[in-house]
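Nothing in this text is a laboratory measurement; each read-out follows from the coordinates by a stated rule. Fair warning: this is a prediction, and the values are worked out from it, not measured in the lab. Cβ atoms are built from the backbone, for glycine too; each structure is taken alone.
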Structure I
Amino acid sequence: MIAQAPEGSLLARLLESHPKVEQVLPGPGFFFQPTEGWSRSITPGVEQDQSGLLELVDNNPIVCADSFSVPSPASTLALIAFGPIFRTGLTCGDPVLQYSRPLALLDLGFHLERVGVQGELTVDVDRVDLGSVVALNVFVPVREEEDPSLLDDLYHEALGGKPFVRRTDGDWDTSLVSGRPWAVYDLRLSPGESGALLTIRVMADLHGKIGEAQMIHAFNVMSGFEETLGIPETLPA
C-alpha cells in the first residue's frame with residue numbers, strides 16, 4: 001500500500017508505522033492505493049454521500065468508495081451524542097449543544113440531519129482549557145416516562161463494543177482521552193421543565209477520535225483491514 005499525507009504530520013507518522021503501508025509520500029491530502037489499484041482519498045469535514053461516524057454507518061459501501069469523508073471534530077462529537085437517540089422518537093424538544101472551545105460547524109447540520117435530528121439547534125461555547133481535549137455537553141428533552149435503562153440500552157446497541165467510542169460511568173477527566181484514539185461519553189437523566197432532560201457528555205482528543213486517529217480508522221475500514229490496525233493506544237506526541 002502506498003499513501004500520501006502532509007509531510008511531518010501526525011497522520012503521516014501514523015501511516016509510516018502502519019503495518020500495511022509500504023511508503024508514505026508527501027502531499028497536501030490523504031490519498032492511498034494498493035500496489036495495483038485505484039487511488040482513493042479520505043477528507044475531513046466534507047459533506048458527501050460517503051461520510052459519517054464510522055460506528056453508525058454501513059461499512060459495505062465504504063469498502064467500495066473512491067473517497068470517504070470523516071466528520072469534523074464538532075460533528076464527530078455531536079454524532080456520538082445524537083446518533084443513537086434521535087431516530088427513536090424519544091426526544092420531545094430542541095437540543096442544546098455546548099462545546100468547550102470554538103470549532104468549525106460547517107458540516108454539523110448536514111450530519112445531524114442524516115441521523116434524524118430535527119428542530120432548532122442551539123450551539124454555545126463554554127470556554128474551558130482542556131489542552132488538546134474537546135468536550136461537548138448536549139441537553140435534550142425526552143419524554144418524562146422514559147426508563148434510564150432503555151436509554152442505556154439504545155446507546156449500548158449503537159456504540160457498545162466499538163473500539164473507539166467508550167461509555168464511562170466513573171470519573172469524568174481529560175486523562176481518559178488525552179493522547180488516546182477513542183472518545184468517551186456518559187448519560188444522565190434528570191427532571192426537566194416539562195418532562196425529563198437527558199444530558200450526554202462526550203469528549204475526545206483533537207488528534208484522536210476527532211482527528212488523525214479517526215482518519216486511520218477510516219483507512220482501515222476502506223481497505224478491509226482490522227479496524228484498530230496501526231492505531232496505538234497512546235498517540236505519538
Structure II
Amino acid sequence: MKKLAFSLLLAMLPFMLPAQSLTATEIVRKADEKYNGEKSSYSVMSMTIVRPGWKRTLEFKNWTLGREYALTLITVPAKEAGQSFLKRQNEMWSWNPAISRLIKLPPSMMSQGWMGSDYTNDDILRESSLVKDYTHKLLGEETLGGRLCYKILMTAREEAAIVWGKQIRWIDKKEFLVMKAELYDEDGYLVRTETGSGIKAMDGRTITTLIELVPEDEPDNKTMLEIKEIRFNQPVEESFFSQQNMKKVR
C-alpha cells in the first residue's frame with residue numbers, strides 16, 4: 001500500500017511543481033517579438049517632437065523584412081514628405097528628394113537624432129538587436145501602471161557595436177509589453193527614459209501604441225511616438241528594399 005501511494009505521488013509530482021520560470025533572455029525575446037517576431041511588417045506611425053518653445057509632428061510609413069531590411073518613408077509634413085531611409089543588412093542610406101541626394105549613413109551616425117527628434121537613427125532603422133547584442137539579468141519584479149512587471153538589466157556585449165552601454169526594462173508579466181525602459185551610455189549615465197501606454201490589440205496582437213521618450217539632461221524635451229496601424233506578415237520581397245525603390249515608394 002505504501003509502495004502504491006509513493007508511486008502515485010511520483011506520478012503527480014510534475015503537476016504539483018510550479019511552472020518553469022522564464023530566463024531573462026527569454027522574457028526580452030518575447031517582448032521584442034511583439035513587434036519584430038514575424039517575417040515582415042508594415043506600419044503607419046506619427047511622431048511628435050516637443051521642445052520648450054515649439055512642437056512639430058511627423059508621420060511616416062515603415063516596412064520591414066526580418067531584421068535585415070527596413071524602409072521608412074516620411075509622409076507628413078509636406079516640406080519633408082518623400083524623404084526615406086533604407087537599411088539593407090549592415091548598410092544604411094537616406095534619400096532627400098528636395099536636393100536629389102542619396103547619403104550612405106556611417107556607423108558613427110547611428111547615435112544621432114532622427115529627423116530632429118530624441119530617437120536615434122539606430123532606433124528607427126533597428127540596427128541593434130535587444131536579444132543578441134546584450135546579456136540579460138532579472139533584477140526582480142515591480143508594479144507599473146497597475147501591471148506586475150519583470151525588471152531586467154540588459155548589458156551590452158563587448159563585441160557589439162551599439163549605442164547603449166546598458167538598459168533597464170520593465171516588461172509586463174502577462175502580455176510581455178515594455179512598460180518602461182531606461183537607456184544608459186557606455187559610462188553608465190542615464191541618457192533617456194521611455195514609457196509605454198495606449199495598450200490595444202492590432203492585427204491580432206496586444207501592443208503598446210504610445211511611447212513617450214524623455215532625455216535625462218533636457219527634461220523639458222520629449223518625443224511621443226504613436227502607432228496608428230501595424231500589420232504583420234505582409235507580402236514584401238527583398239527586392240523592395242532597394243535604393244531605386246526608396247526614391248519612388250509611396
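A value of 16.5 was derived for mean count of other Cβ atoms within 10 Å over residues 21-28; which structure in I, II was it taken from?
Computing mean count of other Cβ atoms within 10 Å over residues 21-28 on every structure in I, II gives 16.5 only for II.
Which of I, II yields -6500 for helix-only ellipticity at 222 nm (-39500 (n - 2.57) for each DSSP H run of 4 or more, over all residues; to 500), as computed?
I
Hey, Cα Rg over 2.2 N^0.38 Å derived from one of I, II reads 1.18; which structure?
Structure of origin is II.
Looking at structures I, II, which one was Cα extents along the principal axes in Å, for residues 77-164 alone calculated from, given that it came out as 36, 32, 23?
I
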